[in-house]
Structure 1
Amino acid sequence: MPATLSYPGVYIEEIPSGVRTITGVATSIAAFVGRAAKGPVDADADGPVTINSYGDYERIFGALDPAYPMGYAVRDFFLNGGAQAVIVRLYKAGAAGAKAQITAPGLTPPAVALLLEAASPGAWANKLRVRVDNHVSADVAALYGLTPADLFNLTVRDTASGAQESFLNVTVVESPRRVDRVLKASSALIRLQAGATLGAKPPSAMSDTTDAGKTIWDDNGSTPAAATSVAVTTVAQDSEKLSADADYLGNQDAKTGIYALKKVDLFNLLCIPADVRGGDTSNGVYQAAMALCVDRRALLIVDAPGAWTTPSSINAGTVSGLGLTGTAARNAALFFPRVIQSDPARQGQLDTFVPCGIVAGIMARTDTQRGVWKAPAGLDASLNGVQGLSTVMTDAENGMLNPLGVNCLRNFPNAGAVVWGSRTLRGADLLADDYKYIPVRRLALYIEESLFRGTQWVVFEPNDEPLWAQIRLNVGAFMQNLFRQGAFQGKSPTDAYFVKCDGETTTQNDINLGIVNIVVGFAPLKPAEFVVIQLQQMAGQIQT
């Protein structure tokens, strides 16, 4: 009813329906943590970086390089059906500088120095060159209340890759075209040096050796008598190898290392490839990553250690020796063995790679084709881009590992290499855990995250039956939609799920404490791991 009825007549009032649709979250955003040749690092304000293709990765973080195994894992993810990834680039500084620096122009006194540095750490920037010219627009200067003498053009070129950026009509004077802001917003190559201040005058323009306004680059690294561009004055080096757990873990409070993922709104799968090809990610890193996955409702994909070369070398002791135990291990899955692929960066030579990126891509592909409740395994879960497996297993050897919660990669005639296991690290038969299977765990995480985000509107609402009825309506509609898609067991909704929110779940004491309790249950689909076919001969019909 309107708050005030002051005049005779008809009053119109819109009544809310109470329907607040709960939208399911994404299920297969994969996060990758490791070193790369270039790109924003974990501590940067613009890191981690979300990408939508491997082309994005190459553009931002560099092409495939045997020194950086993360790039191969990301390539495998997109090759096998992945659609979106989050990249956390780690950088361990050495004795030399992290970022290449350039002082421009400083050709003839008196020159006003413009102190620049590479946009990201690494030796990739040692071939950068910068040029300044004063071929500016008087109209643009008037637009910002400046004079043409206040403006200059800045051009930067990566002579190694040929990439070039031009920034026209920039200035050191306070305005929307102030050079440090323009570079921060638009450049992928260069920034104003950290802590540097802009001078009162623009930097001096460099001389041309050809027609006015034409940019000439001295690509051989020397400085000619009539210099046309300025090279790096302080060279940088690539990241040192990540030799300690602390190099991966960073700082939780500062959100560095793997904890940079706390800056990300959502990720569902976490891959941490070994820092060196043929090496291992340490157990300590995996343990911290598994705890992070529990906190963020994600699944950790664990690569089997390189020392696991034969199924006979794996037993319950070696699996538990990884330290990925307890109920948190529901959010982790282990895959064995490693895969053999050709390396384009080494003229197609075959080498051994970790499978985490491939498995993450297969999970993304399965989610798209069938749903998160379908096990990412079977003959359809083919490993694209794989030439073979480092260990070929028989059924009997597979049968030794499956009861331990080790997911095997197998090679079958015609089908090729496939994922042939779908258990979490709580999937050992001895544990009899509720979340033994990957699809059951991932479906539960999907429902949890979707309901967590979809019920934020409930906070501070009056805690009584009208609210409870709205909760039952909206959560029930979400669960009914999953039931119609085939996510649950049961022929009817009552067999498949339930949603309770009433005076039974929320007592008067709960109301006094400001609590509303919502109980959601579901009957999960579990994969058919073992298909038993019973064959019997029919006895001849005996007439009696």
Structure 2
Amino acid sequence: MKRKINVSQKRELADLIIQNAKIADVFNLRWRKGNLVIADGKIIAIDENNEFKAHEVVDAEGRHVVPGLIDAHIHIESSMLTPSQFNRIMLPHGITAIVTDPHEIANVAGKTGLEFMLNDSQNVEMDIYYMLPSSVPGTSFENAGAILKAEDLAEFVGHKSILGLAEVMDFPAVLNGEDDMLAKIQLAQNAGMVIDGHCAGLNSAQIRGYRAAGIVTDHECVSAEEALDRIEQGMYVLMREGSAAKNVKAILPAVTPANARRFAFCTDDKHLDELIEEGSINYAVALAIAEGMEPLQAIQIASLNAAECYRLKDKGALATGYEADFIVLEDLQSMKAATVWKNGKKVAENGVMLTPTPEKSVVVPSILQSMHLPKLVAKDFAIPFKGNKANVIQIVPNQLITKRMITKVDVENGFFMPSIKKDLLKLAVIERHHNLGTKGVAIVHGIGIQRGAVATTIAHDSHNAIVVGTNDTDMVIALEALQAMQGGLVIVDQGKVLASLSLPIGGIMTDAVAEEAKEALQKLHDALHIIHPTIDYHLFLTLSFLALPVIPDIKLTDTGLFDVTAFKHIPVEIEA
């Protein structure tokens, strides 16, 4: 503290000066021309008169310098990378801090999974903060790999990386005042922590119930109207731009100079190839700017707002006393980073990390052996029909929501027959954690594959095995491939595996480095174009959310077809 005071009073040299910069003032929404003065990883001054001296001086050459960006809500596991690898693909884009919910690995491996994530996040350059999973399993209508009660979460309260309680997804449990859910919320409140919401499809009265429980954020808005309802009730709205859910454009009309401080950006779920190529929050900021938002407003939303929402008191701004996390931009409109600095140290330049690659993650053996599928044959996927009228899951491309479609289907010898022409295919979810033998089989419209089958063990949030196919045989072979490689993604056609990516860490993360995983993912996308030549949406991510029974309207779990609006199981066939 004495040294920083001495530097501030020019009695000692600073460590670093970034001179000749256009510095973002996110408090007043203006650009300040001057020098950024840094010591001990903190910003000491914005020097507009060239008064300070330092051991090192870097010329910004008139470029814009902005605070490090913060992703207000993301699941690292959706990148299919470990935290230490995720860190290396995001920092070059200027993402210096994230708030992550590890409920994906927690649904597979419980407390052991949480401990793995926390341990693997140590000694990385990025600030990785965690929210404690509130819903493991997501609902009582499916089988996950673990169950976390309030007393299990209590063991993690006080950890330096834990900020609060993650997205509370089970809205009936909240609104009905169920003791188990309220115990988790009370645990967070007693510790003075932030509580995240998950308000997909909820009306104003239901939002009111969430607010009465002390829940303060929502990342599930898909319209400006929904966003304004939440803002009016005192919430923060986290505008999401991921791989499957792209909501920023729809929400932006709700943002005004008067209410902008109640918005932040988030990714939620985004695959590693898109993260490497596009980044995350930088992409959302560039999108907002392209849609007409004043650049400083977008930058404030992506930095200061997120920091204040999660009570990160020394992050999110370039001002005296704040951490020296910043980006020297190559271009403001695209938010392309020339260099990225963390705690006053340059960590990335021109899209490349400058720090050594970390050693391979240490994983508990039990997490590497999470696949326990039953032996399946083609007839296990049969869907009997007396008539020909069915409840069908209709996907909405690039959205997490689905629609309930009622239509006539092809039936042969008393069983449903997939139709490529009508795009009515077979979908199955099979429990894979404890070999319980439970499975749900249904019909899906909108996937569009012309042949073969696609399967994965990334199936939010319980992460059972999910497979969609044009025929039962390829579906069986795809599941057998998943079992053999302990989880992952696979594409099968005519009895042969066209491409696959092994995800042995809980069936949801790779132990490979990011670049190797990206190559494998590219081969998967190439194979997708073989079985679906005209594909124009993110099939794998869309498929992975067809098993999440907390996002409307209709989903499939290992216990059957589920109506999210009515919050109950429904039959596939609609009998006359």
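Derivation of every value follows stated rules applied to the coordinates shown; laboratory data play no part. Worth saying up front: this structure is predicted, and the values here are computed from it rather than measured. Cβ atoms are built from the backbone, for glycine too; each structure is taken alone.
Can you spot which of 1, 2 the value 0.99 was calculated from, given it is Cα Rg over 2.2 N^0.38 Å? Display every interim value, and only then the final one.
Details: 1: 1.25; 2: 0.99.
The read-out was computed on structure 2.
Comparing distance in nm of label points 7 Å out along Cα→Cβ at positions 147 and 523 across structures 1, 2, which is largest?
Values: 1: 8.4; 2: 4.1.
Max of distance in nm of label points 7 Å out along Cα→Cβ at positions 147 and 523: 1.
Name the one structure among 1, 2 that mean projected area of the Cα convex hull in nm², for residues 19-266 alone of 15.2 was derived from. Each step should come with its number before you reach the end.
On the way: 1: 18.3; 2: 15.2.
The structure behind it is 2.
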